Structures are given as C-alpha cells and as structure tokens.
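Some structures to go through are shown next.
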Structure 1
Amino acid sequence: AWYRRGDALRELGDDEQAIASYDRALKSRPTDYWSWYWRGYSLQRLGRYRAALGSYEAAIGYKPDDYWAWYRRG
C-alpha cells in the first residue's frame with residue numbers, strides 16, 4: 001500500500017511525500033528494488049543527488065541486471 005501511495009504522489013509531483021511513502025514501504029520490505037529506485041528518482045528530482053545515489057546503489061544491490069537504476073545512477 002505504501003509503495004502504491006508513493007507512486008501516486010510521485011506522479012502528482014509531490015516528491016517529498018512520495019519519498020516518505022517509499023521509506024514506509026521499505027520498512028516492511030527493505031529489499032524491494034522498485035521502492036529504492038523510485039525513492040532515488042524522487043530524490044533526484046528534488047536535487048538531492050547524494051541521497052539519490054544511495055538509493056540507486058541500494059536498488060542495484062538487489063537487482064544488479066536492471067538497466068534503469070544503472071542509467072539513473074550515471
């Protein structure tokens with residue numbers, strides 16, 4: 001539920017609340033690739049690049065063959 005809430009908020013442009021929702025999702029599923037990925041994406045849109053990098057690194061750690069986290073990480 002928290003992951004889906006984060007997605008909806010992100011799509012509405014409310015990245016701060018989306019990040020908070022992804023954080024809640026990660027408390028119950030700390031290895032969820034997509035929560036880490038979209039958390040990083042929202043952080044990146046807010047200009048919080050160091051934190052975004054950490055989220056992308058976590059996503060890559062859980063799904064190293066996925067293109068998107070590598071692409072966003074740079």
Structure 2
Amino acid sequence: MNSSLIPSIWRFLGLVAVQTLLLKQMGAAVDSIYFNVLLYPLFVLFLPMELSAPIAVLLGFAVGMAVDLPYGTPGVHA
C-alpha cells in the first residue's frame with residue numbers, strides 16, 4: 001500500500017467516529033438548531049496535494065455520506 005494512503009484511512013475513520021459519536025451528542029445537548037460542530041471537512045483538507053481532483057471529490061462525497069448515515073440525513077453532508 002502507498003505510505004500516504006494508510007494515514008488517510010486512519011484519519012477518515014477517526015474523524016467520522018469523532019463526528020458521529022462525540023460531536024453529534026454535543027450538538028444535541030446544547031439543544032440549539034444553530035450550534036453544530038463539523039469536524040469531518042478536515043479529512044478533505046488534509047488529503048495529499050498530489051491526489052487528483054476527481055479522487056478528492058469522490059473521497060469528500062464518501063466522508064459526507066459516512067457522516068449522513070448516523071445523522072439520518074441522507075445527502076445533506078455529501
């Protein structure tokens with residue numbers, strides 16, 4: 001495997017887990033429709049620069065859908 005691919009996989013899993021397990025409950029605890037912490041876009045920002053644009057867009061769509069499933073809002077974050 002490519003050496004830059006393994007950290008990206010761990011980053012994807014970690015950010016999606018933090019977003020869905022911690023930050024989703026934090027937004028619900030505040031009980032405000034205006035307060036919502038979104039951490040998962042960092043995955044796209046930290047992708048390697050040599051990655052092609054279509055692959056980056058597909059990965060961004062994948063992370064958005066991975067966050068949408070636990071939130072119960074298909075297509076909102078993707």
Structure 3
Amino acid sequence: MDKLSKYLDKNEISDVISRLKSKVSDLEKVLAYTESSCKKEVENIMTTIAQLRGRLDVLNELMQIIEMSEKEESKESDKEE
C-alpha cells in the first residue's frame with residue numbers, strides 16, 4: 001500500500017477501490033444470470049432428451065410389432081405353399 005501511496009493520494013486509492021468493488025459486483029451479477037440461464041438450458045436439454053427417449057421407445061415397440069407381423073405373414077405364406 002505504501003508503494004501505491006507514492007503514486008496516488010488517499011482519495012484516488014479509495015476511488016480505485018470503489019470502482020473495483022463495483023466491477024466485482026457487476027461481474028457477480030453477470031455470473032449469477034449466466035448460471036441461471038445455463039441451468040434453464042440444461043433443464044430444456046434434459047426434457048428434450050427424455051422426450052426423444054420416449055419416442056425411441058415407441059418406435060422400438062412399433063418395430064417389434066412390424067417384425068412379429070412379418071414373421072406371422074411369412075409363416076402363413078409358407079403354410080399356403
């Protein structure tokens with residue numbers, strides 16, 4: 001601090017400290033907003049993933065039904081021949 005006082009007077013040092021506190025406060029606000037925004041985005045992504053998994057399950061069930069149907073049709077056509 002003694003080195004600073006050689007270049008700046010007490011009021012200037014107080015002003016620098018005040019501005020730094022303000023900048024830190026601003027950065028904390030930005031960080032809080034960014035964190036909140038990211039949490040919302042992560043929640044949206046997780047919801048989308050859950051929806052896609054649900055659709056994938058439905059598609060897998062449909063594929064199984066189609067495969068079973070094809071097997072039964074194949075068995076019936078084999079019997080007819």
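Read-outs throughout are calculated quantities, based only on the coordinates presented, and are distinct from any laboratory measurement. Because the structure is a prediction, the values reported are computed rather than measured. Cβ atoms are built from the backbone, for glycine too; each structure is taken alone.
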Identity of the structure behind -17000 (criterion: helix-only ellipticity at 222 nm (-39500 (n - 2.57) for each DSSP H run of 4 or more, over all residues; to 500), calculated), options 1, 2, 3:
2
If distance in nm of label points 7 Å out along Cα→Cβ at positions 23 and 63 comes out at 5.6 when worked out from the coordinates, which of 1, 2, 3 was used?
3
Tell me which of 1, 2, 3 gives 25, 13, 10 when you compute semi-axes √(5λ) of the Cα gyration tensor in Å.
2
